[in-house]
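> These notes open a run of structures that come right after.
Throughout, read-outs are computed from the coordinates displayed, never taken from laboratory work. Bear in mind that the values here come from a model prediction, so they are computed numbers and not experimental data. Cβ atoms are built from the backbone, for glycine too; each structure is taken alone.
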Structure I
Amino acid sequence: MPAPAKKYQSTTIRMPTCLYESARRVVETRHDVGSLNELVVEAVKEKLRGFKELEIDDSIAAIAVDPAYLRESEIIERQFRTSDLAATLVEEENNHRSDRTPEPHAR
């Protein structure tokens, strides 16, 4: 099954002349940039990714002060406190045992 064709929308943009000239030079001198259109499309994609990351960061920041989330976090923390302490004690005991050197056998 062939991949669905990408849909494109033509548009006209205006940009400062110095920006256009800089972009043109990049297209002319770099082999990894096929066209001015490709450069602009990739730049817009990168900018949109940045906006999406900011949206995610804002969502995470909102969660950090959400009363319901904070209550749930406290409940979970209390539930794991005992098992965390037990695991720490076992680890310390194992470390203590491995620090001891075995005594040589008497003949």
Structure II
Amino acid sequence: MNHALVEELQAKIEILEEEIIQLREHLAVDMMVRPEWGLIHQEIIVFRLLATRELLTRDSLRYALWAERDEPKNLIFLIAKVIAGLRRKLKPYGFKIKVFHSIGWTLVTPEDRR
């Protein structure tokens, strides 16, 4: 590969990486996450995504969590683990995560239950 082509591709990669960062920030809008909930980084991302849309699709979640690196082979297990941990931690505060099998999830807030 010639030197000019390598430089051109590296410049494109830098632009695309910056776009990914901006898109991820747009997807995970700053929602109020309380420290007492004890959420880990991935759970915070998922909570923010759930809180900002009616339905969080599997593809959106996969992209938000693993966009910059290769998807793990046990992706379905890891997604289930993050969702389960989030459910367990948010339940005492009145939140519920409903599943739509093979499609995605939706967040039911304490206000929604009234």
Structure III
Amino acid sequence: MQQLQEDEFERVVAAATTAVVEFYTDWCPDCRAVEQAYAQYAQEFPAHFSRINADEAKTVAGRLGVKGIPTFLVFREGREVARLPSRDAKTPTAVRRFLAAHLDEGGSL
């Protein structure tokens, strides 16, 4: 899983056929609660998984309308196709359900 900086966000998302990005912060308890599971899901699902610190990437977070953390976004060929907002992303199970609904397990990138 890749840790993104704000200046590389566009390039990384555009380069991947399918990309999943978690917007998080270090002080967020819900972010910490899903962190290990998210790393595991990066091994299970066919997509490029990354994380970006919303406190350090305020321009990107603002442009994408990320209002709470954690927020998970799925991109296909650089375009956002799915979003799990913070109010629904409180547990590893909720994140896994979201990923399963939007990514093919074991499929191709």
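> Name the one structure among I, II, III that Cα Rg over 2.2 N^0.38 Å, for residues 2-41 alone of 1.45 was derived from.
Source structure: I.
> One of I, II, III was used to compute distance in nm of label points 7 Å out along Cα→Cβ at positions 10 and 98, and the answer was 2.5. Which one was it?
Matching structure: III.
> Right, another one. Given -0.23, -0.28, -0.40, -0.91 as the derived value for log10 I(q)/I(0) by the Debye sum over Cα atoms at q = 0.10, 0.11, 0.13, 0.19 Å⁻¹, which of the supplied structures I, II, III does it correspond to?
Derived from the structure labelled III.
> Now, a different point. Work out which structure the value -11000 belongs to, where helix-only ellipticity at 222 nm (-39500 (n - 2.57) for each DSSP H run of 4 or more, over all residues; to 500) was derived from one of I, II, III.
The read-out was computed on structure III.
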